[in-house]
Structures are given as structure tokens and as C-alpha cells.
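What follows is a group of structures, each given as C-alpha cells.
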Structure I
Amino acid sequence: MVSALTILFLELPAPGPSISVSPSGVIAPGAAVTLRCQCRCEARRLFLYKDGIQIWELDAAGDGGEFTIPSARRGDGGFYSCRSRSRSEPPNWSDRSDYLRIIVTELSSPKPSISLRPRGGVALGRSVTFRCKCRCQEATFLLYKLGNPDVRRWAVTAGDVAEFPIHNVSWRDTGSYSCQYGTKSDPPVWSHPSDPVELMVAELPSPGPSISVSPSGVIALGRTVTLRCQCRCEARRLFLYKDGIQIGELDAGDGGEFTIPSARRGDGGFYSCRSRSRSEPPNWSDPSDYVRIDVAELSYPKPSISMHPSGGVALGGTVTIRCECRCQRPKFLLYKLGNPDVRRWAETAGNVAEFPIHNVSRRDTGSYSCQYGTKSDPPVWSHPSDPVELMVQDYTQGNIVRLALATGVLLALALILAEAAHGWRRGRC
């Protein structure tokens, strides 16, 4: 015997509409009120509910429909929602929308104050708090966004202040906000709206690029100079500035290089760079640090350079690099060979400049050189000093190695003595 199998196909309910009201705040008696039910419900029927009871229906027009109260009364206050339904049989009902609260009352209390913390603009992804304050106790507060009836937030407080935080701020949070408060009496007495406060949302600037120059020291006339701007700025545009004025631009990947083929005195100055998105409005990065370029004749003899203490220095220790010349009141430049980011300047009243390095780390390892120049205009600079090598040592590891070696020696001596004692005992036997 073969039994019949019946398959039932059930249609899933349509997504619930959204519901909004205009005006957004507490409504004064006699005002016209519009309730908007928004959905993808073409060829369906819309139903409006007040406190759970159906009060209205209409054919949906494309993306929803509007229900209008021409002259609001106190009795029109309550909780509203809406649903849609197919016209076919059996009917397919949508889920219910969220509930929307409407209050209709005389506005007689004075308006509250409203403020933003932090004030002014807030960056994308950050947090901001609206603070509404009244001369009242145990109030109900309503915060709403002007021109956007979907944004309404309520708070009940035991004092005279309500705070409405917005976390992870986005572009859609931009706009003007207002608030009102009402007493907990029956019927409640509500205030006039606060003055509006403007929330401005701004995109955080991208981190500034780093900038370096090669060669590292004072540059001889006619030399080729390369300025390197380093950043994570793919699909962005890089801009080079000299003394605050833009002088070059190029497309960036992980950065870019600007070249001066034959340096002149006029190329000396302070350089920086920034990146910018190609989208509109443009998102600019922070500026890089400044790097100084000096272009001059190198005619003075090289200075001497030394390190105190000489030899290696322990991690975390202090070392001083000392530059000395046969000159008076010069400017000194200390730089690290092969690393254009490490450059330090000093001006002295004598003929010696000292450059201390505190809390020495492994990245300080390397060769250093220095130059000096006069304070004349234009300045005259020296040739670079001979390089001096800074070696950084981890004495902690060295002590461990020495201890291990000493322990090994002691163990070996112990084994030799034990073997000798054993042989002496065998000889006596």
C-alpha cells in the first residue's frame, strides 16, 4: 500500500515596515501630524495600529504610504505601528514595525538647554554625547533630529539632566538636534523645544608621512638630492612643501621620491610632505615632520669626532658623541650614515659640540659623522668628519655566557679531580 504524501508550501512573512512621524518632537494640539510607513510593499495593503488596535488602512504606493492626522488632539497620543498584507488569498502578512510614541500636549514649560561633548566637530568612529538640562526634577526627555523623523530617543531621569551618547559616529549622524522635557504628572506638562545644536562629523586625517633626505649631511653644490616621503598611502597623492609652500606632487604607493638633480643654495630650507585622497571632499593627512636641507660650498677642514665612553656601550646606558673643530661659534650637524632620519643640530659659543644619547638601544648602533659651519651669510661648511662607530652591547647576555663558560670549566675540573682520586685509590689497592 502506497501512502500519499502532502507537501505544504508556506510563504514567509514580508519584512516589517519602518515607521516615522513628522513633526519629530512633542506635538502641540491642533498641529497636523503625518505618520509614514516605509516598506517594499507595492501591490500590498498597509495597516496602521494605535496601542495595538487597527485604526486605518490604505493601498501602499510603491515604497509605502502616509497616514495624516489633520488637527492633533490629546487623545491622538499613544504608541503607533504598521503592517502590510498581500491582496492574495490566503493573505501574507508582514512582520510588525517597531512602535513609535506620539505625545500631544500643550507646550508650556521653558525650553531646556542642549550641548555637545566634545563641542564642535567629532571624527568618524568616535563618540559624542548630547546633554539636555532643564529646571525640573524627575523629567522625561526626548532627543530628536530635525528633518529626520526616524531619529528619536527617550530618557527618564531622577534629576534635571539627560545624556544621550552616540558611539561609533557615522556620516548619517550629521545634522541639527533638539530636545524637550516633560513632567511625570497626569497629564504631563511638556516644554518648548530647545535651541538646536549642530553635530558636525569629520573624517580623521590620515597619519602623516615620514620624510628623509639623502645624502644625510650638508650637501655640496651640484650634488643630487633625494627626498623620500614614506607612508601607507596607496591610491593617494603626495605633496612636497618647502618652507610651507607646495613645490611638487606625485602619485603614491607606499610613498614617493622627489629629486633635486643639481642642488643650489636656494634649495636649502625646511621640507615636509602630506598625502591626500583622490575622492571629494579630499581627506588630507597630517603633515610630516620637517627635515632641514643645507646646500653650501664644503671648504673648511673636517672636524674631529670621538665617543665617550669609547668602545661599546651597554643597552640602556648613555654615550656622548663629541665634535671639535678649529673654529669659533660654529653650527654643528651630527648624522648617522645610511640613516637619513637621524640628524641633530647644535650651536656653540666655543669649538666643541656634545651630542648625548640617553637610554641607548640597538637601533642606535651604527656609524656617525659630523660637520660644522660658520654663521656667515651664506654659511661656509666643512667636509664631513671621519666616521665613528657606536657599538651597543647587551652585557646581560654576556654575563650569562661567561657564567655558562665558568660553570663548564668548574665541572670539567671536578671530573678531572674525581678521576684522579679514583686512580689513586686503585693504586693503593
Structure II
Amino acid sequence: MTDHHTRQRTARAPGSSRLVALLALVCGVAVGNVYFPQAVAPLMAAGLGVSPGAAAGVVTATQFGYAAGVFLLVPLGDRLPPRPLLVTLLTVTGAGLCAAAAAPALPPLLAASLLVGVATVVAPLAGPLAAGLVPAERRGVVGGTLLSGSLAGMLLSRTAGGALADRLGWRAPYVLAALLTFVAALLLARALPSVAPPSRQRYARLLAEPVRLLCTEPALRRSSFYQATVFAGFSAAWTGVALLLTGPVYGFGAAAVGLLALVNAVTMSVTPVAGRLVDRRGPDPVNLVCFLLVLTSAAVLALGGLGGTPGLLCLVTGTLLLDVGMQSGMVANQVRVYALAADVRSRLNTAYMTCAYLGGSLGSWLAARAYAWCGWSGVCALVALLTGLGLVRHLGGRAAHPRVPRPSAS
């Protein structure tokens, strides 16, 4: 009992704000490892002598690995102490990034990218950890801080990766990402408190719990499907826009993709606004706005195929709408999921995030093929189709959405 109170005092010490800020920074580094390949994939194709569609498989492998890592490793956050778990995952991620930087051909690069995706799952592990570092009345602020860090990593990694790849080649972003990941591991090894894990359940039972929750909780299935469809469209658009900007229509370098992502960094300010709207009106209306924004973005993005200044303006406007819609939907879906129960929250998050990133990896894979078959217009049609699936489900099921009972803890 004494150790328990000591841990509580340690977790809620005045330094917890600095630790939350550090966790947000580490989340940005980890999430950035999933997204910077989108900006450098065209340069990989030229450097390795493969087609752009084949090089886009690196993006798919990383995102699929991330989905697998969320499913296989995030439940360990309820079973293992956070400090050795997070430090080990970051170290493995750094090693995978080094292997990717040294890959002589596409197959080993794909294997290294899969390893990076599996291991760089720090962000979904950091959320429950950070929630335990502060009083209950500050957990919303802490969650928003970590989400902002993740979004910053998602957007800014494309900017830094594209600019660095243009100057030093496609391997340079992997070297920089590895250095940042190793530094993040060192900082967490020094800063994280010694906290006992909340559960002593066997790994097999922890692994089965997200599947059980998906089977038994309609609200979890609905949120997971919504985010999977929107995130598939989001990933498809950003995979395709890299091919468009570096192709014959614009003829830009990889840095252009990063600059476009940098413009979209302003959308990080939308997350708190979306959160307040969800608090005031509930998740469903925000989900509807999300679907409509992403559908509108697909139409605006299609005009980006015209080229020139008008096309660039349409790409900027369309990606802004896309990012705002995706982020708003993410907030609404997470609020719906986290409201189910506190004692199984990380396993709920495992189910939700696994579905979301499976959707994202599918979107990237389909985008490369749609671009090869139909060009940029095919990618935009794919975005509209994927989002339309979520919208149809939302409109068709709103009247039938019952109040969700609290799931029992396993």
C-alpha cells in the first residue's frame, strides 16, 4: 500500500507537466516515422530503380506494420512497466530505421519499414500512461497535448523528410529519424518514473480482449469503421499527392510535398475546437461534418490535376479540408470509444487504432494502383468512395444507434 501511494505521489508531482510535454514530443517523433516516407517515396523509386507504385509499397508496409504493432504490442501497456517497454520499442524502431537507410534494394527496405511500423507504437501507449500522471480534471488537456504532438509529427515529418531527401537523397531522412528516435529513447529512460503496470493478466488474454470488445460493442465497431474509412481516404490522398507533385504535371521535388504538409500544420488548431463541439453536441454531428468535409475535399483535390497556380491552390485547399475532416472525426470517434469504460480503455484503443491503421494501409495500397490506372482523378475518386462508405453507414444507422452499455472488464 505504501508503494502504491508513493507511485501516486510520484505520478502527480509538479514535474508531471514537463513529463507530459516530453511524451508529446516523443509521440511526434514516433508518429513521424510512419508518415515521412510518403514525401520521399518518389525519390526511393528513382534511387532503387523501381516504379513509383512499387516504392509506395514502403508507405503501405509501414502503416500495415503500425496497425499490427497496435494490435500486438499496445495491450502490453496494461501488463509491462512503461519505462522499459517504451525505451525498448524506441530502440528497436531506431534500429529498423538504420536498416532502412542502408537497404540496398526494395525487398529489404520493405522488411525494415514493416519492423519500423510495428515498433513505433509509442503514441497509443503514451496516452494511458499520461492520463495516470495527472488528476482526472486535467486528463482532457493532457490527451489534447499528446494528440497535438502526434499531429505535429504527422505533418512536420513530411516537410523535413521531403526537404532533406531533395538535398541529400532519400536515405538521409531515415538517418535523421533514427537519431531522433534514439534521443527520444534516452530521454524517456532518464525521465519516466517507475510505475507498476495496472494488470497482471496473461498476454494471450490481453490480446483477445480487443477482439472481444469489437464483437460485443456496437459503438466501438461504428467508431472503428468511421475512422478506418476516413483514414483510408486521408492516406490515399497523401500517397497520391506525392506522385502528382513529383510527376509530369508539376515536376516538383520531394520538398514540395513537405511544404504542402507544412501549410496544413495550421489544422492542428482544429483539434481543441472539435473537442468542444463534441462535448457540446455529441460525437454524431461532428462525424457528419467530418464526412462532408472529406467528400468536399475530394472534389476540390480533383481540380489539382489541372496544374499551374490554380491547381496548386486547389491542392492546398483540398488538403486543408481533408486534414480538418480527418482530425475532427478522430476526436469524435475517440470520445465515443473512451466513454465506454475506463478500466479497459487501452484495450478499446487497441481495437480502434488497429482498425484505423488497417484502413490507412489499405488506402495507401489502393492509391498507388489507382494512380497507375487512372492518374490523379482515380485517386480522388477513391477518396470519395472510401469516405462515402462511412457516410452511408452513418446516415443509415443514426436512428438505430442505441445507448451503449458499459463493457465488463475482463
Once distance in nm of label points 7 Å out along Cα→Cβ at positions 31 and 151 is calculated for every structure in I, II, which label goes with the largest value? I
Computed 21.9 for mean count of other Cβ atoms within 10 Å over residues 71-78 - originating structure among I, II: II
Which of I, II yields -27500 [helix-only ellipticity at 222 nm (-39500 (n - 2.57) for each DSSP H run of 4 or more, over all residues; to 500), calculated]: II
Can you say which of I, II returns 24 when relative contact order in percent (Cα under 8 Å, 6 or more apart) is computed? II
For 13.8 (mean count of other Cβ atoms within 10 Å over residues 55-62, calculated) the corresponding structure among I, II: I
With Cα extents along the principal axes in Å computed for every candidate in I, II, 106, 95, 60 is reproduced by structure I
For mean count of other Cβ atoms within 10 Å over residues 95-102, which structure out of I, II has the highest calculated value? II
Output 18.2 (mean count of other Cβ atoms within 10 Å over residues 231-238, calculated) maps, among I, II, to structure I
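Quick check on the output: 2.9 is distance in nm of label points 7 Å out along Cα→Cβ at positions 183 and 263, derived from one of I, II. Which one produced it?
Values: I: 7.9; II: 2.9.
This figure was derived from II.
Each value in this text was obtained by applying a stated rule to the coordinates, not by laboratory testing. Worth saying up front: this structure is predicted, and the values here are computed from it rather than measured. Cβ atoms are built from the backbone, for glycine too; each structure is taken alone.
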